[in-house]
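Nothing in this text is a laboratory measurement; each read-out follows from the coordinates by a stated rule. Please read these numbers as outputs of a predicted model, since none were measured by experiment. Cβ atoms are built from the backbone, for glycine too; each structure is taken alone.
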Structure I
Amino acid sequence: MSIQTDVAVEIADYVATVTMARNPVNAADRAFRKKLIEVFDELGERKDVRCVVLQSSAKAFSAGVDLKDRPDPELWGDITGTHRLTRETFNAVRECVKPVIGVVDGPAIGFGMVLAISCDIIVAAENAWFSMPEINVGLAGGVAAVQSFVPRSLARRLLFTGARITAKELAQFGVLEAVPPERLDAFASALAKELASKSPPALRYAKRSGNFAELMTPTEAYKFEQHYTTMLASSIDGLEARRAMLEKRPPIFTED
């Protein structure tokens, strides 16, 4: 295990577990955000990682940005640079070529909620809750992320009021997996193990297709993903997957 600036990384059986540990509530200062970017950039390139789990050992998944580390409006470029850093933190998770499972076992507030939304799959304890209280602290962030996450009316209610919503309530919209708290770790671990058993190129192409499809019309998206299907079909792992299915045995993937 390597521990750097309140972020711990452990790799085993092709699963990288990233644990946010900036006590007490993972308030994200700029150093913390920079470290998350570095960690996800590295994990995206490592050949011994096929899946990433993002979790917290603090009281919250993340209680948002650290208000003690706000940019200085009198320092030219400080606000612009800080905003870019925040965007790139989310992008580092979203653009990581490995699938990312966000495990939420406590409040995910503001920055924390958008960080969770940036993950490919969210697994949350039923009693965990999410909130975008920016409107109550003189800010207005997270609009694009929240509106892409839940239906329009609900998104705007959350954004306009700063209200809390539980994982159990959100699960009704199919946007996350809500499980009893005592089953959370086992559920997330089993899911990560399953993803890590898949072909790395197939996971990479599926995630890239999913990310770009969100920006395209259905027709454009289908053509885009067919390009990757063609590439995968002729790959070593693609051939092995079909051979294993016909031979009724688990596939053995060898491509990075």
Structure II
Amino acid sequence: MSHSPDYTALFSTVDGFIALNGAVKLQILEFLKDGPKTFEELVKYTGKAKSTVSVHLKDLNSCNLVEEKPDSNDRRKKIYVLKSHCMAHSQEPMIKHYQCVLHNFSKDLICENDFFISIFHALRFGFEAYGINHRPISRKIGSDIGRHIALNFKSSNFYDLLEEIALFWKENGLGNLSMVDGDPVQLIISDCFGCRTMPRVNRKLCFFEEGIFEGIFFESLNKKLKVREIECCGTGHDHCLFLVCPDFTL
């Protein structure tokens, strides 16, 4: 994946946040998201000289962004593992939608719930208005929340769990959740709390909700599933549609 020269990503490590904008280093970290890689695989992926990749790996290792481990298949070789999380990255500031959301605070809000939803929307667009794409950290926080929400559920069967989630969603005013069985399974939310009053922005918005679902599934089923939104109120639909797939398929 190529980025503009001024692209900067913010990573969370055991030592705190690190801002990174080196193209090769970002390439390496992006590749390691798929799992551990050998030195040879990293050289091939980046297309850089071995000496160049070696220098970058040394820097990443010293910053606790990656970890070097012995290869279990050949102890003479090393493998490299991602030791950090991308939390946010830079983007072109998007002011228009933020200003639309701010107008909600200058008119009468119907109830307390509307007020808190408007705050949620303002935070979502506020970061982007100042050039910060917060999707990674929003998905991660959503996952953390989802793992705790899962403690409310008893089911260890996927379909029974979806029934519990649907009831939880409805009782807490999060929307109406339904499921379409298939490969992949589809989750459909109408009246979605995260974007039901959002302006049409021609892109998907519910990365926070993606994280919540992933956290619930991991905690309840001990299974890593990927949840990705393909239709959203933000893209002009009257619902939000998510696909649920094994981790390696998305």
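For the read-out log10 I(q)/I(0) by the Debye sum over Cα atoms at q = 0.12, 0.17 Å⁻¹, a value of -0.83, -1.31 was computed from one structure; give its label from I, II.
II
Given a computed value of 3.1 for distance in nm of label points 7 Å out along Cα→Cβ at positions 175 and 231, which structure among I, II does it belong to?
Corresponding structure: I.
Of the structures labelled I, II, which one yields 3.0 when distance in nm of label points 7 Å out along Cα→Cβ at positions 31 and 167 is computed from its coordinates? The partial results should precede the final answer.
On the way: I: 3.0; II: 4.9.
Derived from I, not from the others.
Given a value of 13.2 for mean count of other Cβ atoms within 10 Å over residues 47-54, calculated from one of I, II, which structure does it belong to?
Values: I: 20.9; II: 13.2.
Comparing all candidates, it corresponds to II.
Here FRET efficiency 1/(1 + (r/R0)^6) of positions 55 and 103 (r between Cβ atoms, R0 = 35 Å, to 0.05) was calculated and came to 0.10; which of the structures I, II was it taken from?
Of the options listed, only II reproduces it.
For mean count of other Cβ atoms within 10 Å over residues 15-22, which of I, II scores largest?
That would be structure I.
If Cα extents along the principal axes in Å, for residues 95-182 alone comes out at 44, 31, 26 when worked out from the coordinates, which of I, II was used?
Only one of I, II returns 44, 31, 26 for Cα extents along the principal axes in Å, for residues 95-182 alone, namely II.
Consider the structures I, II: one of them gives 1.18 for Cα Rg over 2.2 N^0.38 Å, for residues 151-214 alone as calculated from the coordinates. Say which.
Source structure: II.
Work out which structure the value 23.5, 68 belongs to, where Rg and Dmax of the Cα atoms in Å, for residues 71-118 alone was derived from one of I, II.
That value comes from structure II.
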